[in-house]
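What follows are several structures.
Just so it is clear, none of the values below were taken in a lab; they were calculated from the coordinates. Here the structure is a predicted model, which means the values were calculated and not measured. Cβ atoms are built from the backbone, for glycine too; each structure is taken alone.
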Structure P
Amino acid sequence: MSLLTSLPPPAAETPAPPPRRARRRWWYALVVVALLGGMAIAMITTAVAQSPTIDEPVYAGTAVVYLEQHSLRYNPEHPPLGKLIIATGLAFADVHLDPAFTGDQTQLGRHVLYESGQDPGRLLLLARLPVILLTLLFGLVVFAFARDLTGPAGGLVALALYAFSPDVIAHGSLATLDVPVAGFLVASAWLAWRARRRPARYVPLTGLALGAAVATKMSALAAVPVLLLLVAVSVRRAGHRHWLRAIGGAVSVALLAIAVVWASYAVVDPQLRWTTPPGLPPLTGLRALAGWLPLPEPYLAGMRVQFGFEDQVWTTFLFGTQHVESLWYYLPAALLVKTPLGALASWVAGAVVLVAIPRLRPAALYVLLPTAVLLAAAMTGSRDLGVRYVVFMPMFLAIAAAGVVALHRRWAQVAVAALVVFAAASSLRTFPYYLPYANEAFGGPEATHRHLHDSNVDWGQDLARLGSRYAGERVWLVYKGSGVPSYYGIVAADPLTVPATEVHGLLAVSDSAVAKANGRLAELIATSTPIDEVGHAITIYRRP
């Protein structure tokens, strides 16, 4: 035997332990995945359990018309992109609209969900899933924006506040337009911030994101001047000191945004066939400026529809009192009720830090200025129907809250962590009833209906739960929503169509109707005994 063969085999090399930085990255990635995964579970669970809210059937029905007939005639008050996103889910449903159908958009939604021969629950879930996915992607935008501003720890703080926001979960699990438009606006601000270093890459992306927001909902128009200004600031900051370069960057963003809007209409109907509905309000005064916007004719007609809505008289319910007019402070007051206390404190602290610390002050322009302008614009509206109109607040201000981490003080990091945990615990306690959420200072979700109404509490989402609890029983029902009670096994009758002496047994009333009850309904409620509630949105009475 040779010397070489008699030697023992060399010991296997022990792999070096992974560097501490690599381990941290793995843990960091796992936390991000866990936060988004938990949010996905919350939204999907909520989406499966809830019946249609008031607006969803209209958007779902319009999406089916887009897919089948390539027509723009339904729901002109909102641009097409959000409904095209919903259509990506409904494309798997094999829904066929009756060619003879001639009803309005409300009847269209009911026809598609309940009269097309498909399972309404499955159709609704398919419509909701694209919005759920988009909401999760916007979580990554919030995370990346905060990380850019304040580092890895700040990114986690912002993502946690976003992922546990009851309002984002509630509306991100619905086939509606509020979360998509808010998310596109946050993405626009983030990309404008990144354009400070690489304008050639991020200025065009800002234009596409801004165009997506404007092509989803017209309320995004309020942010356009702000974001164009931010793009100009970014271009100058990138080293292009001449003001013509800055203006050129802003103009290119505006042109790209306009192109996205036109493209969203062309995807539905390349020929842009359109007949203006009769009875639209004329564009007078400052509103006449809208007619000069270089946007498609159906978009301009949709703006006139929105102006008509604003001219109507809408009732407001706030803190137990009904008002027959809008209240300028309604949305800030509603946010105080609907936002976890830990998140509120984090928002305020983060905003103060962004403004107070010189190195973070430039970021305040990109985070706080769009938030303030959008909030001010929403506060001028006449429809005090819910915080869904300002769902951009928990997105932008989660990013602002990350600023506390930048203090690099132990006490600040402990404080912000405690506030995040407090907000998360409050959110988890309301699972799976996110739509009627209220924080602890206002009594929790079971007390929300005492302070607010409409999409803050009951938006029609609990008809299925009512049916599962009282299926087969005769119920006198006053329901605010778009669902069909009989589909859920509810034997319902309207108590307002018969004399009060004939109303006996179970009386189920949506809490928004309770809040504004008068006349016959107020009499029925006063002479009944509350015995149950469904989803913190429908109160059950027994009437002798």
Structure Q
Amino acid sequence: MSSRSSRALIALLLSCSTALVACGENSPKDSQDPQAASSPSPAGPYAEARSANQNRNVDPRFPAKPTVIPDANGLESAKLFFDKSDTAVISAGDEESLMRAASIAVTAHAPVFRYDSEQRAELLAALEELGAKTILLVGEVEIAATTGERTFIQDPGTTEALTQLTATHFDAQSYENPVKAVAELGNDPTLLSNSPSTAAPDKDAIKEAKKLPAFPIQSRRDADAAPVVIASPESDIIDVANARSYGAEVRFMDYADPRLNHDTMDMVAGLADKPLLALGSAFGSGELLADKIRLGEEITTELPGGGGLVFPGRRMIALYGHPTGPALGAMGDQDPEATVARLKDMVAQYQPLESQPVIPAVEVMVTVASEFPGEDGNYSNEFPSELVEPYIDAVVDAGGYAVIDLQPGRSTLLEQAKLYEDLLSRPNVGLALDPEWRIGPDEKPLQRVGHVEAQEVNEVSEWLANLVREKKLPQKALILHQFQVQMLRDREQIRTDYPELAFVLHADGHGVPEEKFDTWNVLRQGLSPDFFMAWKNFYDEDSPTFTPEQTYAVEPRPWFVSYQ
């Protein structure tokens, strides 16, 4: 809730809360226990994929456990897949050269590298170790001329000349996703390119190609003994090409986390302690990847639309508020059923603008800061779970997601989060922390904008991550609200390495568009890439309130949009 809210709103809420029972006495309804409703079969949802993945005869020279191949211009991946090779390909760094080099390398079963002048010595050493005698240069690569027993050939740059050079005909093919296109290269010689070809063969280029030494096509390696290899859009084209040049199958997933959906979990099921190669640092470490596989196999309930990740895979449109009425946000304007109907109308406006599913959500305050100390003296009213459950149940039943919001006053975020373990044990309920309403021992709400230290956020993160793991839940959203830098003063110290949690920064800027964008841009400075961004539209405090088109034109596009 914004600090612009008046004292009258808090007083109104306090008067509504006097008849309510303390939430610490509540327990979730047995009929709504997600664990009881969706227990997996004894064999598990990935039994068939697990069996197929584990029953692979993998060459013992490959690592025996999940391993991430770092981005290193092909130096690491070429060494991993090739011990010796008579040929090699070196590419310039532009995409057109990389795609052409990858296409040639996969057909020629040759290792491929990206040229980096600062790694020239390492590249020459790699060629020496491979025993490569014939090296094809694709694009502008200034590495060496023909020297001794090693021959460097400049790619003529046309399809016809390449046919002459390799004695192989390549079929041209356009692509959308470059990494996926290389991963899916088959056995038929294919030249990936989005550049238009000339109408007539370049006879001069063919003549020049005839003068060049041949670039021979090597035999395919014993790739049937390769481990499972996975890639994502962030993977290096060169590394994917080396895996395919070796002959290994490369399984492409749209995001570097196998919990994205059932298909991506099928790719790696059963391999948490088996050979598995992940291409690119986006997968993290081998240990982290193994942990994500275990988490994905253990969850008993998927999120709306499938999968075990909060984001990506869906975006959310939420109403923010409290069940006591509209004074504290738009969610309280109507009852739960009407809230869902309103959300469905809002989602229908956003969905045509987005390829991923857009789902309804509520962000409901379960604790609300107060100008009065209350019986516990913490200047925060803790409401019982039963009060908010109808809204949570309604949105979840409609295929949506719920977030409970904490305004702790003088209490700590962890103390209040633990009061709602029953709600947070549900698979479709996340947690939002509001530093605006975290005050010191001698302060009161509304005297100034509060703040929270990273240590306190980390305490909540650790507790919530352990709850997710213990309950075998899908990943859970942890939202941090912020509209001033001082609200999270040591934000860089916040730990975001819990795979059980999706960390979301909710930028609560309000006013005219210029003010909102100023807040958005300032808060994104120095932000860890582990955070997903969220945006808030105010009905009364924005001039004007953004339309769905304006909201989704924000860069980067917010994953979570709430209305207050």
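I have 17.5 for mean count of other Cβ atoms within 10 Å over residues 447-454, calculated from one of the structures P, Q. Which structure is it?
Q
Tell me which structure, out of P, Q, gives 0.95 once FRET efficiency 1/(1 + (r/R0)^6) of positions 135 and 335 (r between Cβ atoms, R0 = 35 Å, to 0.05) is calculated.
Details: P: 0.95; Q: 0.00.
Corresponding structure: P.
Please compute distance in nm of label points 7 Å out along Cα→Cβ at positions 175 and 239 for structures P, Q and give me the label with the greatest value.
Structure P comes out on top.
Between structures P, Q, where is distance in nm of label points 7 Å out along Cα→Cβ at positions 167 and 455 highest? Don't skip to the end; give the middle numbers.
Numbers: P: 1.1; Q: 7.2.
Once distance in nm of label points 7 Å out along Cα→Cβ at positions 167 and 455 is worked out for each structure, Q has the highest.
Identify the structure, out of P, Q, from whose coordinates helix-only ellipticity at 222 nm (-39500 (n - 2.57) for each DSSP H run of 4 or more, over all residues; to 500) was calculated to give -9500.
On the way: P: -18000; Q: -9500.
This value belongs to structure Q.
Which one of P, Q has semi-axes √(5λ) of the Cα gyration tensor in Å, as calculated from the coordinates, equal to 54, 25, 20? Mind showing how you got there, number by number?
Values: P: 42, 31, 26; Q: 54, 25, 20.
Source structure: Q.
Taking FRET efficiency 1/(1 + (r/R0)^6) of positions 127 and 479 (r between Cβ atoms, R0 = 41 Å, to 0.05) from the coordinates of each of P, Q, which one would give 0.20?
Values: P: 1.00; Q: 0.20.
The correct label is Q.
For the read-out mean count of other Cβ atoms within 10 Å over residues 255-262, a value of 19.1 was computed from one structure; give its label from P, Q. Don't skip to the end; give the middle numbers.
On the way: P: 19.1; Q: 22.4.
The value was obtained from structure P.
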